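Laboratory data are not the source of any read-out in this text; all were calculated from the coordinates shown. Everything quoted here is computed from the prediction, not taken from an experiment. Cβ atoms are built from the backbone, for glycine too; each structure is taken alone.
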Structure P
Amino acid sequence: MSKFRAFATLIAKPKRLLSLLSHGHKGYLNSIGWFKAFDNQQAVDGEGLPIPWVTYSFIDFIKPRLTKDLTIFEYGSGNSTLFYAKNVRKVVSVEHDEAWYQKIVKEKAENAEMIFCKLDTDGEYSKKASSLPEKFDIIIVDGRDRVNCCKYGVDALTEQGVIVLDDSERESYNQARIFLTQQGFKELSFSGISPGLFYEKATSVFYKPANCLAI
């Protein structure tokens, strides 16, 4: 019913409909690749290159701050892994979906390491970053069991490390936000739309005064 009402509203407002149709080949949404992402159901930019499935405002923030000195640990994998590997020294991603892992591992960059790990709440998956011998400058939480991933991820950060939590607007992730704040992190939230999606969401960076992103 809501889709019908939306369609009826567009028909009743022909100027609005014409504007939406015209933006299929020009304008901001076209330039950032939103239509490409919508058509292909993949996170890509205006040139069809892979990007993370996070808010565009966060991508605009993080991209110029990524350097070949940084290392990233990522909960969840995909086009984001390719994007980060292109811009930092090393990316380590953990993936719980075996079929998806088998697909992505064949496409990974040379400086990306893929780890398959079965998903158990508050289990090995969420502890994977902290179980490794190295520390990471950026830990990106965009997979499953996100609250626990944030809690254990703190121990896997370098002294200047930051944690990025996608979909941070969701009430189910409030405990992660509260925990990180109690650990002395400040939150910088980037809201807006993301590749191919209409609804508003948020991607948050949790950081301390001395951090690798010069916040």
Structure Q
Amino acid sequence: MASPPKRVITQDRLRSAVQNLLLETDWSEITVQHVSANAGVSIGTFYNYYDSKDEALADVRQSLSLVIKKDLNSLISTQTSVEARISLLLKYFVNVLNTKPTWANYFYKADNFSERLEGGLASLLEPLVLESILSQKGHVNDAKMTASFIENGFFPLLKSCHQQDSHLSEEQATQIVIVALSSLGLVGDTLFRAASLVCPVTPLAALPQSIYELENNQTGYA
């Protein structure tokens, strides 16, 4: 296989540098100089690729979001009921907290999901909530508001656990799912069966990852 062009290699180094720095410190404290030094390039070279550090972050966020969403789509497609898919979606991010330290740093050092995941968790939840409404399983009528409500309660809990270097047990994860599904109006055995599903540990490799390699290899849940 032919080597990638020099421009591709340089951009990949910059993307990896952004990931490295995000794992170590808050984005607000990172400068273009930090990114350039970490990538081993000049500041001028950085500006050949990005207009600002925030543009570099947006590029990395978009690329890693595709990885996460592909992984999640493969995972939740194993379930037919909408409540089971919501359960696995939420427990996936609990597993990230518990078993994927570099990804946990990437997500939970942020102030919200949308800083690291395009559209935030709500963008993944909203179509599932809407499906629940249309199937008359749920008893809410505003999918967007409900998805945001779940995300805004879920993320601070995960962030707090990450800051305290603590994990959530399977029982606690199940309780979180029960609260989320209850907010849709689901009750009874249907709710508890879905909430009791165990989400397998995800196969994501540790960060930083070469985005060039990610874009040129098949990734996803297996």
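Looking across P, Q, the calculation of helix-only ellipticity at 222 nm (-39500 (n - 2.57) for each DSSP H run of 4 or more, over all residues; to 500) that yields -10000 traces back to P. When mean count of other Cβ atoms within 10 Å over residues 64-71 is computed for each of P, Q, the one that comes out at 14.1 is P. Comparing mean count of other Cβ atoms within 10 Å over residues 48-55 across structures P, Q, the highest figure is found for P. Each of P, Q could give relative contact order in percent (Cα under 8 Å, 6 or more apart), but the derived value 19 comes from P. Taking Cα Rg over 2.2 N^0.38 Å, for residues 32-103 alone from the coordinates of each of P, Q, which one would give 1.57? Attributed to the structure labelled Q.
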